[in-house]
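Visitor: These notes open a run of structures that come right after.
The numbers here are math on the coordinates, done by the rules we state, and not lab data. Keep in mind it's a predicted model, so treat the numbers as computed, not measured. Cβ atoms are built from the backbone, for glycine too; each structure is taken alone.
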Structure P
Amino acid sequence: MSVIELKNISKSYGQGNAKVDALKDVNCEAKEGEVVLIEGPSGAGKSTFLTIAGALQKPTSGEVFIGGKDVTNYSPKQADALRLDKIGFVLQAYNLVPYLTVKEQFILVDKVKKSGNMSKDRLDNLLNELGIMQLINKYPKELSGGQQ
């Protein structure tokens, strides 16, 4: 089964002569365990593609499936819950809370969730997996761009 599938996705901005087609009839499928690379020149629609795949915005037309479920017409609240529970999304701007340490950032996200919260062991395993255990007491301003 596909983890994420986009079918015939189009996204347009503006109207009339000012209309810009950021995406036209795009299809993409990613299965569990696959690594997918999205590349192209500036203005090619990469960010638009990713924000649609991440349920941050809706396509003008087409369908988005995450975990086999059609999420195309999810309400903002449903899309927020989906991102919180099912998919991770790292934006180009890091959106870290400047006065929280790395570990506190993870704890904050976990507190926002109403179910499926992480145990201390699971959090420690995640930090080890990400290779950032040595950074847990650092603040965003103390991290490099890549570490953020």
Structure Q
Amino acid sequence: SKSSGSFKIDHPLDPTGKYLYHSFVESPDMMNVYNGNVVTDEEGRAVVELPAYFEVLNRDFRYQLTVIGRFAQAIVEQKIERNRFVIRTNLAGVEVSWQVTGIRKDPWAEHNRIQVEVDKPAEEHGLYLHPEVYDQPTELAIDRPMWR
């Protein structure tokens, strides 16, 4: 494991021809985040198009909407279906910042879920991955040369 980074997997829509890269969002459940801004039309609607791989890569969608620049109401009028969803506002021409999260469901993720909290093995008790961030000496690092 590492402190931060990205993942590279076989692309869910073309596993033999493409790779898919994403950077990490730190969460206990392999969460992906997608976001953007839209302006609703004269009927107060905006269709948000997500990447073609969105539904094959993710499950358990969560939505966040924030109206920008004026007082208005905004809702998710239609949930994600065919990699798109619809935002509705009570006024026309409203700018809405949106965020959608999903939990990875690709084959690699399904076979490699993390155990969130784990006790350190006996030989690592009292040691740190990064002792300097706890104002501890580097001698207390797990990966110091004598421990390799």
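Visitor: A value of 14.9 was derived for mean count of other Cβ atoms within 10 Å over residues 31-38; which structure in P, Q was it taken from?
Guide: Values: P: 8.5; Q: 14.9.
Going label by label, the one that fits is Q.
Visitor: Quick one: distance in nm of label points 7 Å out along Cα→Cβ at positions 95 and 119 came out at 3.0 when computed from one of P, Q, so which one is it?
Guide: Values: P: 3.0; Q: 5.4.
Label of the source structure: P.
Visitor: Say we calculate relative contact order in percent (Cα under 8 Å, 6 or more apart) for every structure; which of P, Q gives the highest result?
Guide: Numbers: P: 20; Q: 23.
Checked P, Q; max of relative contact order in percent (Cα under 8 Å, 6 or more apart) sits with Q.
Visitor: When FRET efficiency 1/(1 + (r/R0)^6) of positions 79 and 135 (r between Cβ atoms, R0 = 35 Å, to 0.05) is computed for each of P, Q, which one produces 0.15?
Guide: Details: P: 0.70; Q: 0.15.
The read-out was computed on structure Q.
Visitor: Compare distance in nm of label points 7 Å out along Cα→Cβ at positions 71 and 87 across structures P, Q and report the one with the greatest value. Kindly include the intermediate steps, with their values, before the conclusion.
Guide: On the way: P: 0.4; Q: 2.0.
Going through P, Q one by one, distance in nm of label points 7 Å out along Cα→Cβ at positions 71 and 87 peaks for structure Q.
Visitor: Tell me which structure, out of P, Q, gives 68, 41, 22 once Cα extents along the principal axes in Å is calculated.
Guide: Details: P: 51, 31, 28; Q: 68, 41, 22.
The correct label is Q.
Visitor: Still on this structure, I have one more. Looking at structures P, Q, which one was helix-only ellipticity at 222 nm (-39500 (n - 2.57) for each DSSP H run of 4 or more, over all residues; to 500) calculated from, given that it came out as -1000? If you can, show how the numbers build up before the last one.
Guide: Details: P: -7500; Q: -1000.
Here the read-out was taken from Q.
Visitor: Oh, and also: Looking at distance in nm of label points 7 Å out along Cα→Cβ at positions 7 and 103, point out which structure of P, Q has the largest value. Numbers along the way, then the final one.
Guide: Details: P: 4.6; Q: 1.3.
Biggest value here belongs to P.
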